[in-house]
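Read-outs throughout are calculated quantities, based only on the coordinates presented, and are distinct from any laboratory measurement. Everything numeric in this text was worked out from a predicted model, so none of it was measured. Cβ atoms are built from the backbone, for glycine too; each structure is taken alone.
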Structure P
Amino acid sequence: MEKSIRIITTGGTFDKLYDAVKQELTFRESHLPRILNQARVTLPIHLDALIAVDSLAMTDDERKMIAENAIRSMENMVVIIHGTDTMVKTAKLLKEKRSNDDKHVFVFTGAMVPYSLEDSDAVFNLGCAISSVQLLPPGVYITMGGRIYDADHVRKNMEKGIFEAI
């Protein structure tokens with residue numbers, strides 16, 4: 001039987017849409033089904049639309065819920081779509097909560113530009129995450145901009161708008 005991947009969506013820039021009435025970026029529904037179809041992904045994927053919040057507004061309880069949901073996943077390969085501003089914080093929490101013998105591979109990703117807007121990095125980052133989750137050993141990782149980072153050795157450089165190793 002082919003192994004499947006769970007993708008947990010939590011919101012963030014990745015899934016935002018421009019609301020012309022409110023003149024702001026908001027959430028409606030996840031773009032994931034359309035992206036996976038457009039990319040012709042043939043792997044078995046289980047989507048879990050857990051929450052839809054901007055990561056700057058995410059509470060500690062919501063982070064804990066994300067971590068617990070990921071750890072309980074029946075699939076050992078788990079991609080987590082998350083807002084980039086606090087992605088590292090949630091990834092570190094998940095790393096703290098997982099046991100040493102946990103067989104899951106957790107890969108966080110997101111987007112600097114929403115999928116719904118031109119020049120988005122969402123599809124590329126998702127593709128990197130789906131590939132990475134199949135190849136990495138158990139652990140907690142972040143993939144952005146074509147790079148893979150251990151959750152404990154990465155930060156978002158707010159001035160440059162990129163993730164970098166520390």
Structure Q
Amino acid sequence: MATLTILNYPDPRLHTVAKPVKDVNADIRRFVDDMAETMYAAPGIGLAATQVNQHIQLIVIDTSKEQNDLLVLINPKIVVKSGTQDYEEGCLSVPGVYEMVTRAEKILVEALDRSGKQFKLDAEGLLAVCIQHEMDHLLGKVFVEYLSPLKRNRIKNKMIKLSRGK
């Protein structure tokens with residue numbers, strides 16, 4: 001397994017729309033393991049392939065405190081959304097920034113697991129937020145895009161300064 005490099009906002013590659021995974025094979029499973037290792041090392045609770053510059057529809061999530069409940073979503077689709085909730089979100093691609101975002105409270109998602117088997121999952125609360133956040137990455141969207149232009153610009157400038165080591 002290997003720890004992968006996470007792209008930082010405002011890297012333009014974060015705006016690439018991910019393509020569906022055609023075949024869940026040994027290479028994909030190895031990549032899932034690398035993504036999980038990267039997410040846990042960061043540390044974080046979710047990571048989309050887009051964030052490590054692989055533009056395929058693959059997400060890993062683990063909201064457990066023990067970090068022992070890895071959820072793998074390949075080619076995920078939200079089929080039902082209901083309610084709304086405000087949640088303070090952070091992102092491994094926007095380190096140190098936390099902002100309130102409004103998302104669906106409950107979702108039903110369809111995806112493939114790490115072995116390529118289709119499944120459905122009802123999610124609410126933090127898990128629902130995390131799935132929606134990571135799926136945005138697959139669409140080329142970063143959570144700061146839900147914020148006002150002024151806040152987004154401040155965050156962008158802060159991230160640029162950080163990347164220059166200032």
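Taking distance in nm of label points 7 Å out along Cα→Cβ at positions 62 and 126 as the quantity of interest, name the structure among P, Q where it is greatest.
Between P, Q, the highest calculated value is found for P.
For structures P, Q, calculate distance in nm of label points 7 Å out along Cα→Cβ at positions 70 and 158 and state which one comes out highest.
Once distance in nm of label points 7 Å out along Cα→Cβ at positions 70 and 158 is worked out for each structure, Q has the highest.
Work out the source of 2.7 here, i.e. which of P, Q gives that when distance in nm of label points 7 Å out along Cα→Cβ at positions 46 and 142 is computed.
Source structure: P.
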